[in-house]
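Take a look at these structures.
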Structure I
Amino acid sequence: MKLFALSDIHIDYPDNARWVDELSDMDYRDDVLILAGDITEDSRLLAWCLERFAAKFRQVLFVPGNHDLWVRREADDACSLRKFEQVMAIAEDSGASTRPYSYGDTLIVPLLAWYDYSFGTPNSDLRMMWMDFRACRWPDGIGPEQVTEHFLKMNPKSLPAQARRRRVVTFSHFLPRIDLIPLFVPASMHFLSPVLGSSGIERQLRALGADTHVYGHSHINRRVKIDGVTYINNAFGYPQEGMISARRLVEIG
């Protein structure tokens, strides 16, 4: 049994959806796939994608990303928190799982999150251009900080003693630490930092004793070890992003 990671598949692009459809139906029957968010804002496409992956893998593990909670094409009273509940139900109905999963000596734990400006304060340019500020709708008085707190509270805070003796792999859509952005990213792009993730994810994965953490969102693929934890991003990305993302599965060693 092998463990693979993938994120940011964005199947709204036909070429990306075609890649999912054409992935082998036989090669991964005994394997596990971590799918770290950003599939599509379209609920019907989401169900199709998760069903296709679930038919190809022994187990698919999923957390939603920001795009999955967009409601810009839905009714005016649509709420991203209600969309989250719908997305989680779609995942379970499609044969994927949003819960911890164990096999052999490995325990895989999904971590829900959002961004809470722990990586910086958004400026006016970011507030104007970042689509989440228009495509997501939250209840009155609820902002990204409260959304992050809400999701983090849904995650396990600790593991049973027997689980702590096993290999622990955690995964989230959002970044757990800002230094996962590589140094080659120009300073002109650093204004995006506030919406990349939350340091709360890092605190949780450390408390769980994670050996490996899979994340998405940045569309910058890398594998790096920091203070004993290996961080892996394998974003499929947009069609034009071939230089920083990839169109392949990555096995977690």
Structure II
Amino acid sequence: MQDRALLVLAMLADARLPTGAHAHSAGLEPAVQAGLLTSSRPPTPQDARGRSSREDVGRVPALAATRLRTVTATEAGAAVVARHLWLDRRDLTPVEDAWAARTPSPAVRDAARRLGRGYLRLALALWPDDLAGAFPPGSAPPRPLVAGAVGAVTGLDARQVALLVGYDDVQTIASAALKLTPLDPATTTRWVLDLHPAVAAMAAAVAHLTDPDDIPSAGAPMTDAWAQAHARTTRRLFHG
């Protein structure tokens, strides 16, 4: 059973899954549009050719690390609690309410629901008997609720569910970076590897949660502001 759970975890962490993550940047594109890759130093000839400096792109993993302490921790905590309530055959509405209360940006909530629809579509194709009727037809559960339910029916433990949410967020940022700025894929892979301890620490911090009231609520005001501005622009590659 443990081997099966590990294989499911590896499968769900694959960036090639048709879950909609390819259309999201985990907040990177809004941050770039707000000037994340623009430094205050004088431009160099390399900058003039449209390339970001090493100093500038080094801010991308810092953004991912910040999200792990804020937005991602909230989603991972909600997924862990959703898993617990699912196994206990309890209603997931309190988890969704707690997640929404800790996610003040409508744009961030909308992105999570778009991702949730993608995850749910995939999950219903892979585990129809286990998840049939899990969410009302036409509903738009956010990603953490779907991730928690999928974790419950596939044998993932609480920490593995949190690891999945954390890794997915970091990997999404790394993948989006390759589309937003010229980079060597080995560079973004190094970012993901270097962030593994932060992902593991976040997962360990939320793995024990069972009550919606205990879901982390650390705010990220700039991330929210960037997401709201991004939602109003028509010149974008990603939903959020």
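Rule-based calculations on the coordinates, nothing more; no lab input. Remember, it's a predicted structure, so these values are computed and weren't measured experimentally. Cβ atoms are built from the backbone, for glycine too; each structure is taken alone.
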Worksheet entry | Test item: distance in nm of label points 7 Å out along Cα→Cβ at positions 31 and 231 calculated as 2.0, pick one of I, II | II
Worksheet item: From I, II, which structure was helix-only ellipticity at 222 nm (-39500 (n - 2.57) for each DSSP H run of 4 or more, over all residues; to 500) = -20000 calculated on?
Response: II
Response to the item:
Note: mean count of other Cβ atoms within 10 Å over residues 63-70 at 20.6, derived from one of structures I, II, originates from structure II
Discussion item. Of the structures labelled I, II, one was used to calculate Cα extents along the principal axes in Å, giving 48, 39, 35. Name it.
Written reply: I
Worksheet entry | Source structure (of I, II) for relative contact order in percent (Cα under 8 Å, 6 or more apart), computed value 38 | II
